[in-house]
Structure I
Amino acid sequence: MTVDQIPITRFSIITRITPKALRYYDQLGLLVPAAKDTLTGYRYYTADQLEKGVAVKTLCSLGISLEEVACYLDAEAKGDLDALQAMREKYLYKTRSQIARLQRIEALLRQSDKELLKMALSDPVIKEVPAMRVASKREKGNYGETIGRLIGELCEMLVRPVNQKNHVKVSGPCMAIYHDEEYKENDADIEVAIPITGRIEVDEGMEVKTLPPARVLAVVHKGSYDTLILTYREIWDYMTKNGMELAGPGRELYLSDPCKTAPEELLTEIQLQIKEGPVKT
């Protein structure tokens, strides 16, 4: 061992990376020791590897996979600022999503047993929803991520100067429309629509159309989006007891802005399209 070589045990203490992890990083080529004893196989590092060791430890502690840690360090070594920014934005979005999910869980756990089992503000009611002109976009994906992203894309399009010049206005709450006949975890057929007035220019993949009038069974849910399932259970029970049948895609109307409203105070109207006919009493 030369004077500038650092044994693996000491390097481990300085970087807070276990020797076992260091050996694994060596195998992956992520953090290769500067020298190895040919007889014992003992690993030695140098002082200029300390910075990289600390960087690997920090990135891993942020929940970044080893594969992406390697990509990040490679981009950093090449001075690829665009790639670095893209990776930071990706994990910033992921972190914010996790924070939002934990906040919803906290709000749910704060509910009393009685509140937890009844989140609907009122009993389900039948109403006639008139036709409405909307700007919409439809894609397949995970429910929460896809809905949030499509809402953002539509809202960004609505506030563009060309559309503001044409006096485009939002005329009702943003909604999600579910086109599947069954629950799908990651490949759900989801459409987000925003009621509008005015002459509008939309991006490719978006459309302006008129949703037809519909007879719906509706109920307003109060609470985080994670607790919607409780109100869905109530409205489905009501439909079954009253002999109602579905007649089209279900909708969720978001009456509150999640960026400005606490999760437990969010209001969401669930609308299930039903067939015409008498209701059992």
Structure II
Amino acid sequence: MSLIHVHENPRSQWPVLVHAFAGFLDAGGGGRLAVTHMIDSLESRVLVDFDIDHLYDYRGRRPRAAFLSDHYGEIEMPELKLFEVTDSQGQGFLVLSGPEPDLGWKTVRDAIIDLVERWDIQLVVGLQGVPFPAPHTRPVQITAHGNDEHLIAGRKPWVGDIEVPGSLAGLLELALTAQSRTSLGLVAHVPHYLAASDYPAAASRLIEELSATTGLTIPLGDLRERAEQADEEIQRQVASDPDNAKVVAALEEQFDGMVAARRDEDSTQTALPLATGDEIAAQVEQFLADLDR
């Protein structure tokens, strides 16, 4: 517990904890943008600070610094904080926001589990984004995972059994399962050619899904407007180059084929095949090379 500093206890029992660790598995900044929107647009206060110096590799991920002609202005130091947030209907919940730690995963996991048990949190929800071979012209899809079959019932998986790099969010889900605490993960599918940029549409979709699952009332407000503006800008850049337009059109055809196949897996019609990893990589490289940054 020396890792954290508890400023205050929650005003009352909050049954839901939402977390998003920026960095790995945060394509389009989906989780980061979602929790930042909740903290900034709703009533919130800091409950817990994590000692980031024990968790962060400053040389591996150097913070951004402002140099003003002849002196430093500021350095954006990373922070991992737990907030108490109140939705627009007066319902409280907790939000854990900050970079995924480089070090001390098990220590951070244990600290979070301790808080979950101390405050009797009933549901922990993680928000993430992953690159996906989908065009920006189609609605953002969501993959849900967790240890409660009722929360993910009726959702058809987009992928089968695969091996992926580990994450703190995954480690936390396993620990919650061992403690018989309910855990849910919501993952937005971000167009692979936009994975390195902020993509507000992913954050908007994550908040919609979070609200539908938990009953929390979280207005989208300016986040929806930012998503619309981003889509308009993306569309302008795509339309400015015929080659980029062809790439997106091919993705649309491929994605629509996947969706059609999912609607009717027993159909005799063969779904359009997914692009290979090399093909997707080539599409991304071509798309980025042609954009006016």
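Taken together, the values in this text are just the output of simple stated rules run on the coordinates, not laboratory data. In this text the structure is predicted, and so the values were computed from the model without any measurement. Cβ atoms are built from the backbone, for glycine too; each structure is taken alone.
If distance in nm of label points 7 Å out along Cα→Cβ at positions 236 and 252 is calculated from each of I, II, which structure is the one that comes out at 1.4?
Values: I: 1.4; II: 2.0.
This value belongs to structure I.
Taking distance in nm of label points 7 Å out along Cα→Cβ at positions 124 and 260 as the quantity of interest, name the structure among I, II where it is greatest.
II
Given a computed value of -0.64, -0.72, -0.87, -1.33 for log10 I(q)/I(0) by the Debye sum over Cα atoms at q = 0.09, 0.10, 0.12, 0.17 Å⁻¹, which structure among I, II does it belong to?
Working: I: -0.64, -0.72, -0.87, -1.33; II: -0.49, -0.60, -0.85, -1.48.
Structure I accounts for this read-out.
Using distance in nm of label points 7 Å out along Cα→Cβ at positions 28 and 140 for the comparison, can you identify which of I, II gives the largest number?
Details: I: 3.2; II: 0.5.
Once distance in nm of label points 7 Å out along Cα→Cβ at positions 28 and 140 is tallied for I, II, the winner is I.
One of I, II was used to compute relative contact order in percent (Cα under 8 Å, 6 or more apart), and the answer was 22. Which one was it?
Details: I: 17; II: 22.
The read-out comes from structure II.
Thinking of I, II, which structure, once distance in nm of label points 7 Å out along Cα→Cβ at positions 20 and 60 is computed, gives back 1.1? Write out the running numbers ahead of the final one.
On the way: I: 1.1; II: 2.3.
Among I, II, the structure yielding 1.1 for distance in nm of label points 7 Å out along Cα→Cβ at positions 20 and 60 is I.
To which of I, II does the computed value 0.60 (FRET efficiency 1/(1 + (r/R0)^6) of positions 12 and 68 (r between Cβ atoms, R0 = 25 Å, to 0.05)) belong?
Working: I: 0.60; II: 0.05.
Going through each structure in turn, the value belongs to I.
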